[in-house]
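The next part holds the structures, each set out as structure tokens.
Derivation of every value follows stated rules applied to the coordinates shown; laboratory data play no part. What you see is a predicted model; the values in this text were computed from it and never measured. Cβ atoms are built from the backbone, for glycine too; each structure is taken alone.
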Structure P
Amino acid sequence: MNLKDKIRVIEDFPTKGISFKDVTTLLKDKEGMKTCIDELVDKFKDLNIDIVVGPESRGFIFATPLAYILGAGFVPVRKPGKLPAETLRFTYDLEYGTDSLEIHKDAIQKGQNILIVDDLLATGGTMSATAKLVEELGGNVVGLGFLVELEGLKGRDKLEGYKVESLVKYNF
């Protein structure tokens with residue numbers, strides 16, 4: 001199955017000039033969703049994953065079934081103020097401003113093997129920040145997985161040194 005065929009592309013959304021990759025069409029397709037998860041599992045199944053981390057919010061969609069199949073736990077990374085216990089925060093630069101992510105301080109134990117999964121690799125900012133949070137807690141980031149990679153934005157460059165896998169690539 002070609003996963004790219006299951007992703008709807010919407011031009012000029014959310015603003016003119018943007019070619020939005022809408023993965024909801026893949027998610028609602030039972031064969032597409034299964035293929036996506038199975039392909040991600042195949043890329044990381046031999047890495048002895050202890051925890052799969054998913055950044056808010058679409059990372060949750062992919063990280064949870066991967067954690068289940070890999071026999072690992074799941075840890076969410078959220079925007080500030082969304083997690084109830086003590087957190088660690090990482091603030092990172094965006095093209096125009098900053099953003100922050102948080103993780104529970106007790107979510108990762110030193111030496112655990114961590115896979116981080118999100119729906120989209122664009123500039124790499126969210127994934128880089130998530131990896132830094134995990135590493136600050138002592139986790140060993142063994143892989144970064146994505147459904148979609150927008151190659152033209154060169155997010156992979158920001159993730160140099162990590163095992164990066166994506167299932168569908170767009171070069172624009």
Structure Q
Amino acid sequence: MAGERAGRAGGLLIREAQPSDASAIWGIIGPVIRAGETYTIDRDISRESALAYWMDGGGHCFVAEEAGVVLGTDYLKRNQAGGGSHVANCGYVVGEAARGKGIARAMCEHSMQKARELGFAAMQFNFVVSINIGAVRLWESLGFAIVGRLPDAFDHPKAGHVDALVMHRKL
């Protein structure tokens with residue numbers, strides 16, 4: 001797939017990830033997984049298993065890069081099989097040095113467009129950690145609504161048990 005320019009000054013390129021991107025992707029998702037503050041992935045998962053989950057999880061994996069440097073990554077897949085396969089699910093991680101620059105927004109906008117092109121009718125985030133305020137605000141600004149709250153569902157390494165949110169929007 002040819003790369004696609006996202007609407008952002010400086011030429012952010014969002015493209016399908018290649019096997020050669022694995023080290024850059026691990027450099028972004030690894031610290032987030034190890035921190036254990038936002039994803040329900042085992043903090044001790046191996047590099048190989050984490051990359052398989054992220055890059056080969058039954059959907060599409062993308063990277064956001066600028067001037068040849070990978071700044072963020074996301075995946076897009078079916079949320080459920082069978083009767084739930086018309087709803088997309090995504091995950092996003094931006095490298096620490098690139099946060100706060102609109103990259104997650106650009107990746108989400110890109111994935112919503114791709115999801116539409118792939119025939120999905122909606123997008124759902126199954127488990128947004130409620131104290132991840134930046135993510136909650138971003139998803140709400142992009143039209144996602146909180147449609148469910150899972151009390152004390154996430155064991156945050158610093159805050160203890162906190163709620164997780166289910167967020168949804170039609171495409």
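Identify the structure, out of P, Q, from whose coordinates distance in nm of label points 7 Å out along Cα→Cβ at positions 53 and 157 was calculated to give 2.4. Of the options listed, only P reproduces it. When mean count of other Cβ atoms within 10 Å over residues 13-20 is calculated for each of structures P, Q, structure Q comes out greatest.
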